[in-house]
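Nothing in this text is a laboratory measurement; each read-out follows from the coordinates by a stated rule. Note that the coordinates shown come from a computational prediction; the quantities given were computed from them, not determined experimentally. Cβ atoms are built from the backbone, for glycine too; each structure is taken alone.
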Structure 1
Amino acid sequence: MKTIYSIILFIATLGFTFFQSQTIDNNASEVSFKISNLGLNTVKGTFKNMSGTFNFNSADLENSNFDICIDAGTIDTGNKKRDTHLRSEDFFEVETYPTICFESTSIIKQEGKYLTKGNLTIHGVTKIVEIPFEFTNNTFSGDFELERLDYNIGEDTGTFMVGSTAKITITCVVKS
């Protein structure tokens, strides 16, 4: 009888360990973006300081989930004056909205890759997004497009000054 209890305890402990959150490697993780500027250039930038809950198990997608935020104030386009303007009330308003967060509602396998669906909150606005991604070598890599005006980021200037669609790449590295 003790053996059965020992086996049950071992399996329960294994299951708990198996579904524990993976730790995000903050130094290696970032969200990068590209958006047109003046219709001639492409502005590239990043956000850092990723934190939150990362639970991914390819063998148990139903119990996998993400609840991750980045620090909106870390926006870096390589131009200090532009970065200060992007942090202001004209764009991200980081004093009022310090984080950009994604919380998954589902994860499925699709065509050899994965797809997570969930709530993306930027600038106080929450919208449902789908992010196709791969997970290899402890790295989540996902790409999607975002309409900045859907999140009240900047003004609608006919999208000549700043494009309306940003291409987003998420790289989230977890420690094994």
Structure 2
Amino acid sequence: MWFDSWADVFRVLLVGTVTYASLIGLLRISGKRTLSQLNAFDFVITVALGSTLASILLSSDVSYVEGLTALLLLAGLQLVMAWVSTRLPGARNAITAWPTALVVDGRLQTDELRRNRLTESEVLQAIRGAGAGDTTNVAAVVLETNGKISVIQKGSLGNGSSLAGVAGFQHNNG
């Protein structure tokens, strides 16, 4: 259908404007982490907020108050989970994954590639994307908790302190 009624158009304009302002206020109150995508859980919250906003805008079956309640619930749950994961180490393990070393001192960690369902060519692509043409110049390739791949070249490794907590990384200082 191309057009139902002007009332539906005005509803989208009015509810959309109020909901957008409410969402901006909610995000300012809940903090930067709500949309940070630091891990898979944060990504899911971001998608859920967008989906909820779309439902509020386009479904006349969802009232503004119901939609706002859903947005508040999602932001509140994300705050609770973030608080729990930063204060209870055991909970962090249950909520988020640890970063994992895929390459250590130029050597592919084939068990980690299999465990994380990655191919050698995907890792090599990330290494090339970081400007390295040779794996022997790579100190580490890390699969981050948000699914991104970080490449640290040997000349940039320093003391390796940024790799603390990366599963499977043990730097040979010699």
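Observations on the structure shown:
- Given 19.8 for mean count of other Cβ atoms within 10 Å over residues 64-71, calculated: source structure among 1, 2: 1
- Comparison across structures 1, 2 (criterion: distance in nm of label points 7 Å out along Cα→Cβ at positions 40 and 144) gives the highest value for 1.
- Structure responsible for 2.0, with distance in nm of label points 7 Å out along Cα→Cβ at positions 56 and 80 calculated and labels 1, 2 on offer: 2
- Test item: helix-only ellipticity at 222 nm (-39500 (n - 2.57) for each DSSP H run of 4 or more, over all residues; to 500) calculated as -17000, pick one of 1, 2: 2
- At a computed 23 (relative contact order in percent (Cα under 8 Å, 6 or more apart)), which of 1, 2: 1
- Entry that produces 19.1, 74 once Rg and Dmax of the Cα atoms in Å is calculated, selected from 1, 2: 1
- FRET efficiency 1/(1 + (r/R0)^6) of positions 24 and 136 (r between Cβ atoms, R0 = 35 Å, to 0.05) - structure with the largest value, from 1, 2: 1
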